[in-house]
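The data blocks that follow each hold one structure.
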Structure P
Amino acid sequence: MASSSEPAPAPAARRGYVPPRTAEETLLMHRVQELCQTAGNRGIPRHTGFLSDREQALAQAAVNRAGCTFARFWGGWPGAERRVLCLEPPDAWREEPVTPVCVAWAPGADAPQHRDVLGAVLGLGLERAAVGDVLLQPNAAWVFVLADKAGLIARELLSAGHCPVTARVCAEPPPEVLCPPERALRQATVPALRADAVLAAMLRAPRSRAAQLIAAGRVQVGHVPLRTGHEPVFAGDIFTVSGLGRYQLQDIGGKSRKDRVFITYFQY
């Protein structure tokens, strides 16, 4: 790709806090504030279920609003996307709310995919908030779940997709499982840092196609539905396109000689 005709730009701006937009998001913030008060007043630990990145941002805002100083997020491994908010007052006993479950299948079997494993676990009657990340390996998947649900999964999970599986509760996955996956970075140029232009570049599709997806309510940025293609985008934004996958705008560079903006992105 041609180099920029301008000096190296300053670090790209990041998306700031977006206030709650729905009744469910407002309820989440109220619940977190109540948990903070309960944990602080009684001196006992409390935790939420697994939260998406959007829910984590709202939970952090609620923690700040409550003046809570003993909160942490944890998803069972350092690179977790879905994480639990743990509220642990000083001198309270420490409880680990997340437990890994190893779901294994025979070598050479019709290996289940991420959606198969997640669907099988949720098919046991669990809510999405009970299940965190799913890390796939050639012959196994490591599923991070709320500790009080691990035993149920180990007893009841017998298949994922069309593949027979066995499940067992584990203390900790081996180190190789916890290595973050390598992402194939791609580059493109866009006429403006607008949602429809950036989405079109990531999908390698016309901007009209991106506009149609946004208008149909199929696009979210940071788990917040896009209302219009004119919305600005920022480095670090994660686009979720129903039926087409997830993309992250990794970095925003300078401008080309044709006044187009360089972007770097990857697909999950």
Structure Q
Amino acid sequence: MTADHVAENRRYWNARAGDWVAHGRRHWAQAEPTWGVWDVPESELRLFPDDLRGLDAVELGCGTAYVSGWMARRGARVTGVDVSHAQLATARALADEHGVALTLIEASAEATPLPDGAVDLVISEYGAVTWCDPHRWVAEAVRLLRPGGRLVFLGNHPLTLVCTPLDGSPVDTRLARPWFALHAVDWRQVPIDPGGVEFNLPTSGWVALFRRLGLRIDDYLEPRPAEGGDDVQFYATADHAQRWPTEQVWKLTKT
């Protein structure tokens, strides 16, 4: 997959930005952060350090920037990076509405204009994790981090993509694509919700990437919904997600 995916995903998210305003507004208003499709509380997942005061943090693929807002309100100096100017417009409006100071930059998470070794924490919830090539964006995250800095991200579990039907319909229990070849999945021509180029790796691929880039694995989680349900949430039902992993969290440290 070439850099064509950057232009495609920019186009896709500029077109879809309006669909995510209400979602962003809801998360900006929360007293306690909740994560992912299943709104698992921060008290359970602990994606943030215990104390964010005075830390420099970057959110890669920030979208409406509610994660950036959560961090800033806990005392971090935060930069949000996103490829979509329309998403950033929503982020700026919501930050102003909540009186939160953020630095917001329009750029691909695979190549930011930020300096080397400038931050203590890089975080991504679905943004860069889903829509950027992991070989590029994780390397960029490592470049941005100081030694001992943390990279934390949440996104789709690779099993979700392997079991998503080729027509783009919700995740199934049957294998639809090969596990070990998993990398770029092009949704532009599918009949259901076309558009965008998504990325993931098999679990062994993630581990190999982290080792090559000098990242220590501190924790790995597979979040699940607290309750079941048969309504499809984005790409899966809660009943499905209670039985098979749909999301993953990696917590890493730059050595």
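Taken together, the values in this text are just the output of simple stated rules run on the coordinates, not laboratory data. All values derive from a computational prediction rather than experimental measurement. Cβ atoms are built from the backbone, for glycine too; each structure is taken alone.
Numbers at a glance
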item: Comparison of P, Q by Cα Rg over 2.2 N^0.38 Å - largest value held by; result: P
item: Given 39, 34, 13 for Cα extents along the principal axes in Å, for residues 188-235 alone, calculated: source structure among P, Q; result: Q
item: Given 17.9 for mean count of other Cβ atoms within 10 Å over residues 84-91, calculated: source structure among P, Q; result: P
item: Given 0.85 for FRET efficiency 1/(1 + (r/R0)^6) of positions 28 and 156 (r between Cβ atoms, R0 = 30 Å, to 0.05), calculated: source structure among P, Q; result: Q
